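What follows are several structures.
Each value in this text was obtained by applying a stated rule to the coordinates, not by laboratory testing. The structure presented is a predicted model; accordingly, all values stated were derived computationally and were not measured. Cβ atoms are built from the backbone, for glycine too; each structure is taken alone.
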Structure 1
Amino acid sequence: MPALQFDLIAFDWDGTLFDSTALIVKCIQAAVRDVGGTVPSDQDAAYVIGLGLMQALAHAAPDVPRERYAQLGERYQHHYVREQNRISFFEGVLPMLESLRERGHLLAVATGKSRRGLDEALHSVELQGRFDGSRTADETAGKPHPLMLRELMAEFGTSPERTLMIGDTTHDLQMALNAGCASLGVSYGAHEPQAFAALQPRAVLHSVAELQRWLLAHA
């Protein structure tokens with residue numbers, strides 16, 4: 001087996017591992033509608049995926065006054081919790097994670113979800129033990145700030161050169177660039193991949209199967 005190039009592989013969650021982009025867009029739109037704001041387009045709602053919840057909602061609903069942000073967040077959570085059990089991993093994610101663990105990579109999640117939201121997701125899909133660590137936007141800093149990756153690297157004693165971030169948004173790739181880490185983009189999530197090139201990912205992959213092949217060949 002060739003030597004590992006990356007000790008730590010950090011994954012974004014929504015739109016990278018979890019097939020939740022369409023649901024998140026729908027819930028953002030419903031929440032904005034509930035509080036009387038101008039409902040964002042699908043593209044504008046998808047753009048904010050990966051940011052911390054309140055940062056995302058504020059960006060998606062610029063005409064909603066700040067004093068209504070709490071209500072906006074509550075309505076988003078209401079809609080998401082009601083529908084979240086209808087979504088699942090992209091096909092091939094679990095075998096990919098298992099193959100990476102067998103090769104000795106440390107696996108982590110770096111997500112704009114809240115700690116509560118991520119823990120619920122990990123519990124609901126019986127993923128305890130598959131990841132070595134995780135960071136969420138509400139306990140560190142939202143993307144593209146590099147704090148999530150810096151904390152994960154410090155936790156596991158890895159360097160930026162030995163850390164790979166994988167995500168479906170420009171926020172993920174910018175975070176990796178800010179942290180000095182390598183990155184991979186996936187084109188099947190929230191953002192159009194044409195915007196990825198300026199953020200210097202090693203590659204842009206178009207399916208989980210392509211992602212797994214790249215990782216087994218190059219990571």
Structure 2
Amino acid sequence: MDLANYLPIWNKLTAEQQQRLLGVTHPLKVKAGTVVHNGSMDCLGLLLIRSGQLRVYALSGEGREITLYRLFEMDICLFSASCVMPSVQFEVIVEAEKDTELWVIPSCLFKNLMEESAPVANYANQLISSRFSEVMWLMEQIMWKSFDKRLAAFLLEESNLEGGSVLKITHEKIANHMGTAREVVTRMLRYFQSEGMVKLTRGAVELADPEKLEQLSE
């Protein structure tokens with residue numbers, strides 16, 4: 001188990017702490033679509049991503065979703081161990097967007113390490129700060145950027161992630177990512193199609209003119 005390459009503070013731990021980590025950290029494989037963590041009542045532990053892709057999203061009282069950020073290989077999910085940080089009340093759901101392999105550090109051990117080690121506590125605070133910065137950036141985009149620009153930027157981001165111009169994604173899924181209604185997405189995509197920026201087919205969106213989308217997103 002090569003945790004040293006995935007945990008940036010590994011070399012700041014004592015040999016005894018490293019051995020405790022190796023003794024209880026366990027691998028977890030999840031299929032795409034699996035909910036890995038579901039709100040503050042669920043305290044799975046710290047997640048280290050070996051491969052795959054996770055989506056972290058919030059859910060409104062009306063059942064509307066919005067993607068807060070995504071996690072990729074070598075990223076760390078801290079909010080799945082939020083029960084060890086009672087001062088942080090941040091309800092999120094973590095879902096595997098692709099088949100994903102993880103290492104899970106149990107919450108109780110991570111809590112002990114935070115209490116014992118200043119580097120671990122500082123690292124946890126840095127992770128929290130980084131994630132909140134991403135959420136604040138998202139809120140600014142929602143508040144100050146028009147939906148057409150946000151949608152264009154989202155399609156370009158998806159294209160980069162998937163490595164192609166044809167996105168196998170439904171209007172409903174886009175709406176879930178962006179925190180809006182499916183009808184709003186459909187209406188805007190049809191406008192994009194009329195302007196030659198995309199081509200719409202059942203269950204897919206093709207980026208026909210990425211440069212025009214790029215100009216719009218700016």
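Things to note:
- For 22.5 (mean count of other Cβ atoms within 10 Å over residues 50-57, calculated) the corresponding structure among 1, 2: 1
- Among 1, 2, which structure scores highest (criterion: distance in nm of label points 7 Å out along Cα→Cβ at positions 34 and 58): 2
- Identity of the structure behind 3.0 (criterion: distance in nm of label points 7 Å out along Cα→Cβ at positions 114 and 146, calculated), options 1, 2: 1
- When mean count of other Cβ atoms within 10 Å over residues 106-113 is computed for each of 1, 2, the largest belongs to: 1
- Label whose coordinates, when log10 I(q)/I(0) by the Debye sum over Cα atoms at q = 0.09, 0.14, 0.19 Å⁻¹ is calculated, return -0.33, -0.81, -1.46 (choices 1, 2): 1
- Entry that produces 1.5 once distance in nm of label points 7 Å out along Cα→Cβ at positions 74 and 138 is calculated, selected from 1, 2: 1
- Answer label among 1, 2 for the case where relative contact order in percent (Cα under 8 Å, 6 or more apart), calculated from the coordinates, equals 25: 1
- Computed 0.85 for FRET efficiency 1/(1 + (r/R0)^6) of positions 66 and 130 (r between Cβ atoms, R0 = 25 Å, to 0.05) - originating structure among 1, 2: 2
- Origin of the derived value 2.4 (distance in nm of label points 7 Å out along Cα→Cβ at positions 162 and 194; candidates 1, 2): 2
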